[in-house]
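For reference, the structures are reproduced in the following blocks.
Values in this text are rule-based calculations from the coordinates and carry no lab data. A quick note: this is a predicted structure, and the numbers were derived from the prediction, not measured. Cβ atoms are built from the backbone, for glycine too; each structure is taken alone.
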Structure P
Amino acid sequence: MIEQLISKNLGLPERKVANTVSLLESGATIPFISRYRKEATGSLDEVAIANIQQELNKIQELIKRKETILKTIEEQGKLTDSLKSRINECWDANTLEDIYLPYKPKRKTKASMAREKGLEPLAKALFS
C-alpha cells in the first residue's frame with residue numbers, strides 16, 4: 001500500500017519503489033543503495049532514492065497521525081464507521097486535519113479552568 005502511494009506520487013515503477021523501500025527499512029543508506037544495489041532499484045540515482053525516503057517518512061508520519069486522531073475521537077465516543085473510513089482513506093495531511101478539526105479538543109487556559117471551578121463571579125466582583 002505504501003509502495004503504491006510513493007510510486008504514484010513520484011511517478012516511478014512500483015517494483016523499483018518496493019525494492020528501495022525494503023532496503024531503506026532494513027537500514028541501508030542512500031549512497032549504499034545507489035552504488036551497490038542498482039540491480040534491486042533498477043539503477044535509481046541518489047536523488048530518486050532520497051525522494052522515496054522522504055515520501056516514506058511523510059506517509060509513516062501520516063499513519064501515526066491517523067492512529068492518534070482515531071484514538072482521540074474514539075475516546076470522545078464520537079467515532080462512527082463512516083468517519084473511521086474517511087480517516088483511513090485519506091492520504092493528505094491537510095485534508096486529514098480538516099476532517100479532525102470538529103473533534104479536536106479545545107485548549108484549556110488558566111481562565112477557562114478558573115471558570116470551571118466557579119471563580120468567574122469572584123473575578124467580576126474584584127474587577128468591577
Structure Q
Amino acid sequence: MIYVTDTHPFVFYAIGQAKKLGRKALRAFTQAESKRATIYIPTVCFFELALLLESGKVRSNRSFAEWKARVEESGSFLVEPLTWEDIEEARSLPGLVDPFDRLIGGTANRLRCPLITQDGRIAKSRLVATVW
C-alpha cells in the first residue's frame with residue numbers, strides 16, 4: 001500500500017509517540033518500516049516540522065538535518081517534492097483553510113493515495129481520502 005502522511009503522524013511516529021496514532025495509521029507506519037508499504041512525506045511537512053522545532057512546539061533530540069537524513073536513509077519513507085500539480089490540486093480544496101493542509105492534501109490527491117491524518121477538518125471535508 002502507498003500513503004501520504006500529514007505532518008503530525010510523521011512526527012508522532014518519529015519521536016516515539018506511536019501510541020498517539022490511530023490503528024490504521026500505526027499499521028501503515030509499521031508496514032512501511034518492514035518494507036511492506038511506502039509512505040510519501042511531502043516537502044511541506046518538513047517545512048512545517050522546521051517551524052515546529054524552531055517554535056519549541058515539538059521537542060526532539062535530533063536536529064532538522066538528522067530528521068532529513070533518517071528519512072532519506074529509510075527507503076520506506078520517501079520525500080515527495082512539491083509540484084505545480086500539487087498547487088493546482090491544493091487550489092481545488094477551498095474547504096481547507098490551512099495552507100499546509102491544502103498542499104499536503106493536494107499532494108495526496110495528485111498521487112491518488114490516502115492521507116494519514118487525524119485532522120478532523122480534512123477528514124470531514126471529504127475532499128481527500130484519509131486513514132487514521
Structure with the greatest value (metric distance in nm of label points 7 Å out along Cα→Cβ at positions 66 and 98, set P, Q): Q
Which structure, out of P, Q, was relative contact order in percent (Cα under 8 Å, 6 or more apart) derived from, given a value of 17? P
From which structure (P, Q) was distance in nm of label points 7 Å out along Cα→Cβ at positions 34 and 114 calculated, if the value obtained is 5.8? P
Supply the structure label, taken from P, Q, corresponding to helix-only ellipticity at 222 nm (-39500 (n - 2.57) for each DSSP H run of 4 or more, over all residues; to 500) with the calculated value -22000. P
Output 14.7 (Kirkwood radius over Cα pairs in Å, calculated) maps, among P, Q, to structure Q
